[in-house]
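Coordinate-derived values only; no laboratory data. Only a predicted model underlies this, so the values are computations on that prediction, with no experimental measurement involved. Cβ atoms are built from the backbone, for glycine too; each structure is taken alone.
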Structure I
Amino acid sequence: MKKFLFLLLVAATTSVNAQLYSSNISKITFFSKTAMEDISAVNITSKSAIDVKAKSILVRVKVIAFKFDKPLMEEHFNEKYMESDKFPDAVFKGKITSDIDFTKDGVYPCTAEGVLTMHGVDQPRTLQGTLEIKKGVLTLHCNFNVKLADHKIEVPSVVTEKIAESIAVDVNFTYAPYKKSK
């Protein structure tokens with residue numbers, strides 16, 4: 001029994017004091033609302049990592065992995081607007097600037113400052129959200145807007161009434177302590 005309690009304590013300490021967390025669940029959605037049409041898409045294959053010691057965060061999104069209700073929208077998104085063959089990933093690299101006690105369960109306001117690279121264009125960004133810590137599992141939630149012009153994403157004039165100039169993005173990641181693959 002003592003050995004079991006010792007192993008349980010070691011396992012709990014290891015997960016609480018882990019330095020690197022990687023996402024095992026992700027969901028990123030975006031929404032474009034105009035008077036003519038609403039467009040939404042979801043991506044559940046994105047990857048992220050948080051280095052607790054360095055307070056750094058990295059998010060990598062495969063652009064082609066966004067799924068739409070209408071296949072034609074998905075095709076236009078990838079070929080005409082995001083040019084996903086040429087720019088396959090959107091990336092955010094940043095530093096967490098909030099004071100967060102990663103060893104203590106709770107819900108913390110979270111701010112990260114960094115660079116959002118999308119469509120080949122880097123833009124400095126400050127993103128705000130919440131980070132929940134519960135039994136060694138981190139859950140990040142963040143909402144922000146992306147202006148298409150900031151990333152040189154051009155919308156033909158014939159469809160400008162159907163696509164918003166600013167797209168609402170909703171990000172959710174669940175992280176667990178990183179374990180090396182064997």
Structure II
Amino acid sequence: MVSHIYLFRHGMTKDNTNGVFSGWRDSPLTKRGRDDAKIIALRLKDKKIHIAYQSGLVRSKDTLKEVLKFHPECKIIITDNKIIERNYGKLQGLTHYKYISKTSPKKYDSFHRGYYKKPLKGESIKDVEKRVNKFLKEMFKTVKGRNVNVAISAHGNSMRPIRKYFEKLSTKQMMKVESAFDNFYEYIVHS
């Protein structure tokens with residue numbers, strides 16, 4: 001049995017455009033973000049999708065909605081917040097510039113691209129990886145023994161551990177990964 005996993009990031013949001021720590025804020029897609037989602041949809045148009053996952057945030061849902069316009073065969077849509085964006089805690093809603101100007105670029109870099117460091121009342125990437133790994137275990141149980149393909153509408157930081165798993169990346173490599181707003185990553189699972 002073979003399953004194809006189609007992983008993609010939501011389209012560009014207002015917070016992305018403005019350099020804001022979005023985290024669990026429900027920042028909507030911009031015009032460009034809606035176009036990003038439509039591009040992903042066109043790229044996946046000729047694939048089969050049977051099961052789709054999204055987070056509870058509107059940017060994940062709206063991106064997936066565009067993709068599924070071409071996939072009437074997809075009857076199962078699961079909302080799972082184990083793939084939600086990293087929680088930036090007290091920094092959510094603050095611009096990167098404002099944070100750096102109040103602290104320092106070094107402090108910003110220590111948690112923004114650091115694995116262990118977490119913002120006040122927020123999550124580290126290690127925390128995100130822990131919950132994403134639980135998601136992967138559950139997803140593998142769902143596809144085991146079935147020829148089903150899966151779409152995952154995720155977020156920049158929740159994609160990092162998923163890509164780490166499938167691409168066999170080290171933690172250091174994972175922390176350097178950037179995921180496009182208008183493309184997808186395909187992986188094959190044998191069960």
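General remarks:
- Calculated for structures I, II, volume of the Cα convex hull per residue in Å³ is largest in I.
- Identity of the structure behind 5, 19, 21, 15, 11, 9, 10, 7, 4, 0 (criterion: P(r) over Cα pairs in 5 Å bins from 0, in percent, for residues 55-102 alone, calculated), options I, II: I
- Identity of the structure behind -12500 (criterion: helix-only ellipticity at 222 nm (-39500 (n - 2.57) for each DSSP H run of 4 or more, over all residues; to 500), calculated), options I, II: II
- Taking relative contact order in percent (Cα under 8 Å, 6 or more apart) as the measure, the highest value among I, II is held by II.
- Distance in nm of label points 7 Å out along Cα→Cβ at positions 23 and 119 - structure with the largest value, from I, II: I
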